[in-house]
Structure I
Amino acid sequence: MINLPILYFGYLIILFSIVGFGYLSSKLLSIRLSLGELGLSGILFMTILSYITNLFVSHGFIHNSIFLVIGLVAFFFILKKKLFRKKVKLVLLVSSVLFIGILMYKTHDDFFYYHLPYTISLIEFKKIFGVGNLEHGFRTPSSIFYFNSLFYLPILEKSLINSGVIYFLIFSNIFLIQKIFNRLKNKKYDFILVLSLFSLLFINTIFYRLAEHGTDRSALILIFILAINYLEGTNRKLSKINFKYYYQKILVTTLLIISLKSFYLIYTIFIFIFFLEFRKITLEENFYKKIFFERVSFYFLIGITIFIFTIFSNTGCLIYPASFTCIDTFSWSIPKKEVIQMKTWYELWSKAGASPNYRVDDVEFYLSGLNWVPNWIQNHFFNKISDFLLSLFVILIISSFFLVRYKKANLQKKNFHLFYGVLLLLLLEWFLNHPALRYGGFTLIALFIFVPLSIFTESRLNLNSKFKKKITFLIFLSFIIFSFKNIDRILKESDKYKYNPFINAHYFINNNTDHFNKLLLKAEKKRDVDGKKFYIVLDRNLIKKIQLNK
């Protein structure tokens, strides 16, 4: 049993270590980052190192303890700076308020299916080729598993290996809070301020339940930050300094988004259109040569290579389940026919053609053209998307009540049309291919509404003496809603499962996860006797033998 003070102490140790790694990455890449971005950059740096070290060692107590100590040493080094010590108060305040989010009994529905087993495989084994042959869930690895595997620590053991998502939420909140108050301080009462406020209200009130985050919602939160950095950068004065500053931020944020799920590779389009926005500068002689030889450009390429290599080593595909990227001649490769079947299944699921309780009879007919739309409207739009839209409008109505006046001010036109055009294309791609909220719909729909309304609101801001207090109240209100919703959830879990975080703050662990470890142990015995093979390789024939012998 893990009591509440021990869990909180471990939670803070990890938090400070993340900030330390963020500082190290900012120095390595020579990037100027805000405190929130420092934390997100720290998560990315730790994740990339986690991928690399797992090639050589498992992520046991010794590895993880050394890892976190390095981050803590870097953290205490920057803690000596007076300016940074003031910022730490914000980190402690936000993290303490959001801590209640990780107090849970019931985890994500997929947690015991593949989230926990995949994380445990990283803790107990070094790199495994062909792990996708064990379970379907192992074919779509997420960086959140590699990040979580670093939290297997002495005393705490598995208590925090489901908590990676809370750190995305913490540092995203800090980024948005700093963005809002820096603009208030500098009297920049523009649509970036409003968009940042809308985004913060959204993630704290709609994404309040961390057990539902899985591998999707952290990426969706980061897309808000990507949008804000992009729109802020393209509405600044065109200069090489501004381009480089925002290019670095966009690249790091995009890399972190892609790492969480490979299909978010589509969001690299924002990097290309950012170059297009600055075409007057980027067309200058030798400019591309200089920017592509930036440290952050190499960092991006290294990160993408590592993520794609991991998918390939698990499945034989560069991007799973895109069958045209698969090479099924390797012993561990998933057969292309099976990859195509899984792609069809994912599409069927997202288009409301299947659920745990039913599946449509004629799959081919259902997925052809727009035959799926009536059933999708009935089973997914109502009531999931309709309830979500209602929540969005409640956020906008409450915000408007505090911020908007009827008199319109004449302001400079905003540069957002190219961004909005790409947003519409992404929304169309989402609707036609994977129209489930968790697969990008949450953020795409929200930004589709938030961006034009932020510009509209900017021209009607009620800039009286209480403007800052009103914004502070709205931020405070979002944290109150987050806290009360989680308190209500804990009380329900207490009634249903007898969960008491004051006695045992640990989430429920299903002991049946040992089945995966037994499979891996059997597979490990099949390695070459001479020990020269570095990796455990789980090929298709071997898996069949294991299944027959278990």
Structure II
Amino acid sequence: MLLLVVLTTAWGIAETAKRQPRSQAATASAKADSSRAGGERLIRLLHSDSLSYDEQKTVGLKILRGNVVFRHDDALLYCDSAYFYEQQNSLDAYGRVRMLQSDSVMAYGEMLFYDGNTRVARLKGHVRLVHKSYTVTHLAADSVVYDRNRGVAYYERGGVIRDELNTLRSVRGEYTPGQHQSVFYDNIHLTHPNFTLEADTLYYNTSNHIAQLQGPTNIDYQDSTHIYSTAGWYNTQTEQSMLLRRSIVTHQSGQTMTSDTIFYDKRNKFGRLFGQMHLTDSAQQKTLYGEYGEMWEKDKRGYATKKALLVDWSDSVWTYIHADTLRTEDKPYKIQLITPAKDSTLAADTAYLDTVTNWIRAYRHVRLYRSDVQSVCDSLSWLDRDSVLRLYYDPICWQEAMQISADSSQIYIKNGSVERICGQGSAMAVKHEVKQYYSQCGGKDMTAYVENDTIRRIDVNANARTIFFPKEDDGSYLGMNTTESNFIKVFFVNQEVDHSVFTSQSQSTLYPLDKIPAGSDQLSGFFWADAERPKRPGAVMLHPARTKRPSAVISATEQPKTENQKSKAK
């Protein structure tokens, strides 16, 4: 008890020493500030079990003990003992200090210094400040200053603020009960039942539970999701956020969202991205770029538009796809498992294994680049399950010096490299030879087989036609060879025609270069679209005009005969 008296007396003397004689002007200014605040100017003593004076030590000092109660405007102050400096309108309170303001703010501590002129209270020792409205907020610290004029409580040596949802710790902080607003600085740690938040600066509203992010902030969801941002807001109640300034959301499954601005709904597992964005799936080894996009975590579904670009690095050959809109998602499918029966008289057992495959779709102005093939088309579909790129609406593929076009095409990839290119409907392969001459083969359907990144064979089925320019041993052109057949196989060596195989019912003609009939050096529907070809990864983002395809010309021998022509033929 003696030690407590000595400590409290020493603290009181120290606080008393801080009080300097006020000038009349300073006192009048303080009183005017108190009057403007709408509060009563003088502190009133309402009760004390005992009262004593010590005029020799401090003039005007009243020493109060036992159930001490003061009143100042709308605030009541309770304590075990106090030094009351009536002339200076201030007091020091000790032991079970409790201050109540308008039944909404309650402050607790072991010691208190209160200045009635400035309406500033300084509390020490296990300080708690409780704000009651429709929510209850607790502030706890070892030392708190409560400025009643501003309605602000602040601490500078570590404190905690708790509401019914979150606990926030920091080195320094401010809390404004009337506005339900708090500000935290230095080593901030917010604890929520579902996540933790760490930052250097944070604004938090205890009414709507929204945290305003200021500076580097990290949010962790129980090892499943990590959020990094330097600006924005986070609603800790709905778990929705608006993240600014190149924020990053990373999932344990390998998905990452990065963008200038991200609206993220953790509860519904949905993200909307604005600005320079990209979605990365490290498990699938794909990244989706664009200026606007959305992502759903459940089925790893996302899309990008406005300069959309997909980069796939899952194979040794990277794939770049650009389109107006790109979509990617995990698509479920079943694998059939057949187990032979032990008894030969019984049927085999059949089971199915549920699994997923990544599905990519591209729409409008599609451009694709790989080092072993390039392509343009209107729409594209790509399933990882079968490693087939399906191209729709006037696709064109380039493989080395060969241009392959059709009404629709497929690019088959095996072991990371192109294995074959198939075309259906008005299929044609073209290779520029010299000057105005082009080697060509076309028909209804076509398959080009690729080996070591070079076309080794082309099969043409139904109404197959070719135009080739054979060479002498010295490399000079021998002439132009044309062939018509139902089926043709063309074999290549070093990108040059080596030999052809066709059905017995075929027609073949060789013309010297100087005797080629006019207009016969091009197959029906021939066109050359080298200007459209993306020749490097960045070129997929360019938009050259599409080459107009000529209408297919049917030769006179292919035109249907009229009834008059049929009777004459008989």
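Taken together, the values in this text are just the output of simple stated rules run on the coordinates, not laboratory data. Quick caveat: nothing in here was measured; it's all calculated off a predicted structure. Cβ atoms are built from the backbone, for glycine too; each structure is taken alone.
For the reader, a short list of remarks on this structure follows.
- Structure from which 51.1 was derived, mean projected area of the Cα convex hull in nm², options I, II: II
- Distance in nm of label points 7 Å out along Cα→Cβ at positions 110 and 310 - structure with the largest value, from I, II: II
- For distance in nm of label points 7 Å out along Cα→Cβ at positions 174 and 406 computed as 4.4, the structure of I, II it came from: I
- With helix-only ellipticity at 222 nm (-39500 (n - 2.57) for each DSSP H run of 4 or more, over all residues; to 500) derived as -20000, matching label from I, II: I
- At a computed 196 (volume of the Cα convex hull per residue in Å³, for residues 94-397 alone), which of I, II: II
- Which of I, II leads on distance in nm of label points 7 Å out along Cα→Cβ at positions 222 and 502, largest value: II
- Source structure of the calculated read-out (relative contact order in percent (Cα under 8 Å, 6 or more apart), 22) within I, II: I.
- Origin of the value 1.0, where distance in nm of label points 7 Å out along Cα→Cβ at positions 118 and 334 was derived from one of I, II: I
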